[in-house]
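So, here's a batch of structures to check.
What follows draws every value from the coordinates through simple rules; no lab data is involved. The shown structure was predicted, so the numbers you read here are calculated from the model rather than taken from an experiment.
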Structure I
Amino acid sequence: METLSRFGDKTVIVTGSSGGIGEGIARRFASEGANVVLNSRNRDDLEKVAADFDAARTLIVEGDVSDADFAGKIVTKTVETFGSLDVLVNNAGVAAFGQLVDASDEDIDSTLNINVKGVLYLCRAAIPELAKTKGSIINVSSVSGVGGDWVLPIYNASKGAVSNLTRSLALQLGSQGIRVNAVLPTITRSDMSAGMLDQDAMMDAFHNRIPLGRIGEPEDIAGPVAFLASQDAGFVTGVNLAVDGGTNASNGQPNMMAIGG
């Protein structure tokens with residue numbers, strides 16, 4: 001199959017790209033010719049990912065997206081290095097499992113700071129540059145943002161915020177030529193879901209619940225993200241696109257811990 005090359009003159013920031021979905025997204029953009037800015041809090045992990053990327057088209061900016069000052073830093077470094085910013089992918093995320101009554105303040109703060117504030121900070125910092133390029137924002141939300149899970153109340157709340165922020169920013173930024181969309185994965189192979197992947201009973205439940213009969217792979221999410229960032233989706237904005245093997249067809253029933261990361 002011929003490789004697409006839709007981003008040869010474009011620059012993309014992918015947060016949380018040291019593994020899992022974020023790494024898969026970064027690799028997809030790199031394969032289509034983009035300049036890719038890799039981000040997570042661990043530089044060593046980022047360097048491992050970048051080892052087989054084109055060094056001239058790759059920038060590592062380690063840092064915490066929940067730090068408001070960092071958002072300005074990564075956008076500034078991106079523009080200084082590549083001259084512009086065309087796509088922001090807000091993928092960085094964490095999940096706190098358990099009953100809300102048992103959750104600590106730290107559980108609540110860390111989840112909301114990264115999953116919600118991090119997205120707000122990065123969007124706010126990137127908007128002026130994206131307005132120059134008529135670029136786009138793709139948020140990685142979750143089917144947990146539109147349905148419920150038994151043991152992820154804080155995560156569910158955070159992803160609900162991201163999904164509604166996506167709609168709001170699409171309305172607000174459309175007049176500037178900026179498109180804003182989100183993808184909503186179900187459980188996808190990643191560091192965040194690693195603890196569940198070796199539990200046979202849980203995996204059987206997921207396979208039975210997901211109409212396509214398997215969990216997601218990072219590549220399953222990367223393709224739709226690249227589509228939404230491309231001019232193939234030039235008239236698409238404000239969409240929360242379920243990328244979940246059909247889970248969303250269950251009409252809002254609980255999602256069984258639909259996490260990616």
Structure II
Amino acid sequence: MATSALEQTLRHDRLIVAIGIATVVAFSWGYLFAGAGIDMSMADMPMDPEPWTPAQALLMFAMWWVMMVAMMAPSAAPMVLLFAAIKRKQATADSPVISSWLFLAGYLVIWAGFSLVAVSVQWGLDQAGLLSGMMASTSNLLAGIILLAAGLYQLTPIKRACLRYCQSPVFFLSRHWQPDAIGALRMGFRHGSYCVGCCWFLMALLFVVGVMNLAWVAAVAIYVGLERMVARSLWLSSAVGAGLIVAGGIILAHGLAVAA
């Protein structure tokens with residue numbers, strides 16, 4: 001009877017996976033709201049750039065990766081849940097729950113790679129004295145360039161191609177399906193790559209408003225979700241791109257005027 005009850009429970013694959021994703025996201029946001037291990041009491045105080053210690057670099061990497069989990073795991077949930085449903089219908093030897101977690105793990109590993117790049121960029125900007133204690137740009141020129149570049153990227157074919165795969169779980173899974181557990185991991189890698197290609201410049205905007213500005217972190221996360229959920233959202237991407245271009249142009253012009 002106990003075995004039968006366990007088997008019945010495990011058949012609710014999507015519910016188990018959904019609860020797992022929600023738990024991971026909740027803990028990730030909790031970690032960020034707790035300060036991500038960073039002393040924010042001195043964030044507004046001007047400080048000279050100091051060399052990073054290995055422990056500080058690791059802390060910053062953890063902050064970025066947890067932030068990516070908090071922002072991107074919810075938008076990946078529909079893909080993972082559909083994957084779990086298909087796995088259950090195939091009735092293969094692979095556990096739908098385990099395969100789904102391998103898919104998600106592959107997805108998040110790709111974002112870990114992005115986080116490593118982001119930390120490297122942050123280190124360079126910090127050592128150049130271009131970031132505040134809140135990890136926001138102190139240069140109008142830098143802020144304007146980031147906004148302008150992010151806006152232009154929103155209009156590129158690469159953005160649109162990546163967004164197409166991120167918007168349609170059915171389209172992605174039909175084009176890139178692979179069997180067994182290793183296949184699930186590889187599919188997660190591929191899906192994560194498309195998502196990074198779609199959103200990486202949006203994440204760069206955090207260097208403008210502050211990497212630890214959680215209101216903006218939440219705003220970017222909500223926009224990423226909307227961009228994927230809204231049918232034929234190219235108009236949304238284009239509108240946001242145009243807005244970023246205008247904002248970037250204004251801030252860049254102001255920075256150039258001040259520099260002159």
Structure III
Amino acid sequence: MTAENDPSASPLPQGTRTLARGLDVLRAIADGAQDLKTVTETTGIGRSTAHRLIQMLELRGFVRTANGRSYTLGPQLIDYGYRALSQIPLPALARPVLERLAATAQDTVHLAVEDAGQVFYLDKISGTRGAEMRSRIGHRMPLTTTGIGKSLLLDQPERWADQYAAEHPCSDHLSAETERFLGMMQEYVTQDSTMDLEENEPGIRCVAAPVRDARGLTVAAISVSATQPYMPSDRMQALVPVVRQTAQAIGRELGRSA
């Protein structure tokens with residue numbers, strides 16, 4: 001459904017209809033639409049209009065086609081993606097601190113922010129042992145099943161129940177599962193760090209902590225992740241102060257005094 005046909009969407013600024021349609025086509029291809037039929041079904045845009053938009057996007061390098069019909073995102077988006085990341089100071093500021101953590105822990109280290117109600121990974125340093133994590137820079141994950149997502153939510157208890165219900169459609173605000181999640185988050189508040197006990201991916205555990213800026217607001221989170229054999233309960237507890245102190249060090253880079 002396009003923005004112009006979605007009654008919940010904000011009205012389009014005057015004169016931007018064609019741009020909005022082009023962006024809808026680009027989003028459809030990013031979400032896996034590989035042919036014209038799927039693009040038109042996904043966006044609601046007419047076949048001839050969608051075809052012209054794809055031709056222009058291909059001309060500018062935003063879309064790549066094979067044999068004129070199999071669509072993928074184009075190289076220009078890769079370039080812009082790296083430029084966008086480089087314009088965010090947080091990864092550059094955090095990187096030296098994360099490298100020290102990775103060297104100490106020997107496991108995979110992540111830096112992430114919340115974007116559109118999801119975890120959005122800004123940086124990743126792979127571990128030197130165990131299985132490779134399937135996460136990647138630019139990857140999105142749920143907030144309530146990941147350790148790093150829970151850290152991003154830690155200072156917002158008013159959101160916990162709603163977010164959990166949104167990410168677990170079979171649950172509601174009064175379910176036992178929601179109550180368990182709320183109780184777990186309350187415990188995490190006391191140690192200012194969170195964990196993923198294989199809730200997001202079987203066999204993968206992590207310890208995470210929020211990164212707060214000079215205003216005391218959570219702007220990011222970091223985590224150390226590893227397969228279960230490298231993350232027994234006693235090691236996870238031992239990592240809590242290490243990860244928390246690393247998050248605080250990044251906060252100081254952002255101007256936080258304590």
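Structure data summary
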{"read-out": "Entry that produces 34, 16, 12 once semi-axes √(5λ) of the Cα gyration tensor in Å, for residues 88-223 alone is calculated, selected from I, II, III", "value": "II"}
{"read-out": "Comparison of I, II, III - label where relative contact order in percent (Cα under 8 Å, 6 or more apart) is highest", "value": "II"}
{"read-out": "For -0.65, -0.77 (log10 I(q)/I(0) by the Debye sum over Cα atoms at q = 0.12, 0.13 Å⁻¹, calculated) the corresponding structure among I, II, III", "value": "I"}
{"read-out": "helix-only ellipticity at 222 nm (-39500 (n - 2.57) for each DSSP H run of 4 or more, over all residues; to 500) from the coordinates reads -12500; which among I, II, III", "value": "I"}
